[in-house]
Structure I
Amino acid sequence: MKGGYSFVLPLLPLFAMSFVFVSNGQPLVPAMFVFGDSVVDVGNNNELYTIVKANFPPYGRDFKDQEPTGRFCNGKLAADFTAENIGFTSYPPAYLDKKAKRKHLLIGANFASASSGYYDTTAKIYHTIPLSKQLEYYKEYQVKLRAFVGEPNATAIISGGLYLVSSGSSDFLQNYYINPLLYKVYTPDQFSDILLGYYKTFIQEIYALGARRIGVTTLPPLGCLPAAITIFGSESNECVAKLNRVAVSFNNKLNATSQNLQNNLSNLTLVALDIYQPLLDIVTNSSDYGFAEARRACCGTGLVETSILCNPKSEGTCKNASQYVFWDGFHPSEATNKILADDLLVSGISLIT
């Protein structure tokens with residue numbers, strides 16, 4: 001892949017992992033736990049009183065049985081592909097799903113909620129689940145797990161599991177930049193520091209609960225999301241430079257904060273997984289990856305639609321989403337998610353070996 005990444009050296013560990021799958025048929029980790037926002041929500045918002053949902057067509061039209069599960073995508077998320085890449089044959093269920101009971105929770109759970117963020121108020125605006133509440137659900141999960149499999153087995157699942165965190169985009173695009181109570185009080189740099197304070201606390205708390213393998217995704221190139229260009233691009237068709245600069249600055253601080261946490265918490269593997277550069281490269285060189293369209297998303301006009309604005313009556317929705325980098329105004333298509341997940345597998349190799 002481009003953007004400074006080389007796939008030459010990682011080929012050996014990837015082949016080795018494939019051999020592991022073939023030889024014993026077991027995932028590389030006992031469970032996956034997912035926290036964050038719409039990029040990784042697999043249906044928790046379905047159970048909430050909020051307009052931020054994706055449990056209706058055309059969402060999910062390329063998913064198994066063409067089922068709209070609540071994923072903000074035409075098909076699989078990057079987290080779904082990650083689960084497959086490390087050997088799982090099914091995905092960690094949405095924790096609030098009424099079917100997510102007992103044996104279904106043995107492979108972990110997904111606590112993510114679209115329109116949530118590191119900043120609790122972001123989720124409260126949209127009546128979704130902030131990270132602090134996701135953590136409370138995780139504590140509840142642990143109680144259920146111990147009751148089902150016993151303390152020793154539960155401890156092995158918890159300490160050996162892979163933890164993925166994807167958050168921050170909603171804090172900026174759905175709160176800070178449209179909220180005068182924030183952008184008139186704090187500079188983007190100051191707001192980033194506030195978010196990273198919450199991030200640090202979240203990692204410390206989940207570490208105290210037994211997490212030892214944690215991957216956190218960076219912010220994407222916020223200024224390249226179709227809706228961001230439409231809303232903040234001043235009638236330009238180009239990525240919004242100021243938004244991308246903020247994302248880069250935040251990501252640099254996220255890397256430094258993560259390194260500091262790993263240095264100070266024993267036996268913790270904490271990896272900042274770069275989403276920014278791979279997605280920027282896909283957008284910038286879309287034809288190299290087989291895409292025909294990187295500015296407009298597939299759903300509707302492709303300029304702003306997401307959630308309830310992306311619906312069966314949205315005019316202009318494309319027929320073949322695999323030709324589009326983005327599915328809706330804020331979220332990558334399944335084809336893009338596959339590329340990103342394969343890249344994350346390489347950058348996060350230390351989390352699963």
Structure II
Amino acid sequence: MAPVTDVHTHYVPRGWPALPGAGARPSLRVDGPATATIMLGERPFRRITDSAWNADVRLAHMDAHGVDRQVLSPTPVFFSYEQEADAASRTAAVFNDLALEIAAEAPDRLLPFCQVPLQDPDAACRELDRAVAAGHVGVEIGNHVGDRDLDDVGIGTVLQHAAALGVPVFVHPWDMPVSPRTTRWMAQWLVGMPAETHLSVLAMVLGGVFDRIGPGLRICFAHGGGSFPFWIGRMDNAWRERHDVVGTSALPPSGYLDRFCVDSVVFDERALRLLVDTMGPERVLLGTDYPYPLGEQAPGSLVRGAAFLTEAQRDLLLGGNAETFLGLRAPVGEAAP
């Protein structure tokens with residue numbers, strides 16, 4: 001059995017230097033020994049606890065829930081895609097180096113993923129090279145840069161570079177549209193996040209990214225792939241019936257389900273069954289969104305308790321698929337190199 005691996009967690013360092021760039025830059029207001037608030041300029045953004053930066057707290061929580069390893073990814077508010085490339089590059093370097101310090105507390109259990117200035121392909125590739133050489137094992141990116149989605153030529157350059165390096169990519173939704181209709185009831189997170197992820201997977205399909213980039217790209221979408229898996233039939237139908245508009249990819253959307261992975265943060269066994277039925281048991285990875293309150297509070301409980309899974313499938317979701325995503329073993333059915 002592979003080590004149980006949570007591929008979707010976030011970190012926040014316990015402080016950082018003043019960040020370069022314009023506008024309301026993120027900072028940390030330390031409120032107590034184990035509490036703090038992420039600030040955007042003078043505005044509070046999110047309250048956090050030391051679970052975001054204290055490796056001992058994180059490891060104790062993992063032990064309590066039978067998790068062997070976590071992937072540590074940046075909190076998306078730090079991406080800085082709205083900044084000039086130089087400021088975003090320097091910001092990425094600050095957080096990437098601080099992430100390595102947290103991971104160094106348990107290097108066999110805490111696996112750091114870096115961030116890159118995705119708005120500038122050359123700068124992003126340079127920082128990816130630097131971060132990987134320093135010890136990062138993957139990269140987290142936001143699902144868009146302003147109005148540029150993942151089929152943008154520049155973003156495709158970064159994805160191709162990651163594929164060439166053999167570096168896994170974790171895509172996280174962020175910067176959801178704000179309107180009076182989405183500011184009630186946390187609708188940005190409850191509706192906007194699934195829609196953002198759905199749109200970006202669709203962009204990779206219909207925008208031809210999967211056709212252009214070979215199968216060497218290992219990419220995983222957060223939050224169960226958003227609403228994409230539920231609507232695969234609708235998208236295939238549109239590809240067939242409105243081929244004049246939607247037929248921009250070599251295959252219908254369902255033809256690309258073996259080209260990406262999703263995590264398991266869907267909270268309900270019925271949703272997990274749909275996810276596994278649609279994506280296949282080799283394409284769903286354990287994720288929790290730890291340590292944030294909208295994440296799975298008992299990591300792995302949904303997968304462990306899902307009655308429809310066979311033991312072999314459960315092992316894949318809990319850790320085997322993460323081994324493949326992280327490049328630690330060959331995909332199911334393929335020989336190791």
Quiz item: -9500 is what came out when helix-only ellipticity at 222 nm (-39500 (n - 2.57) for each DSSP H run of 4 or more, over all residues; to 500) was calculated for one structure; which of I, II is it?
Solution: II
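To test your reading of the models, identify which of I, II gives -0.31, -0.56, -1.21, -1.28 for log10 I(q)/I(0) by the Debye sum over Cα atoms at q = 0.08, 0.11, 0.20, 0.21 Å⁻¹, for residues 135-294 alone when calculated.
On the way: I: -0.31, -0.56, -1.21, -1.28; II: -0.23, -0.43, -1.45, -1.55.
Matching structure: I.
Values in this text are rule-based calculations from the coordinates and carry no lab data. Only a predicted model underlies this, so the values are computations on that prediction, with no experimental measurement involved.
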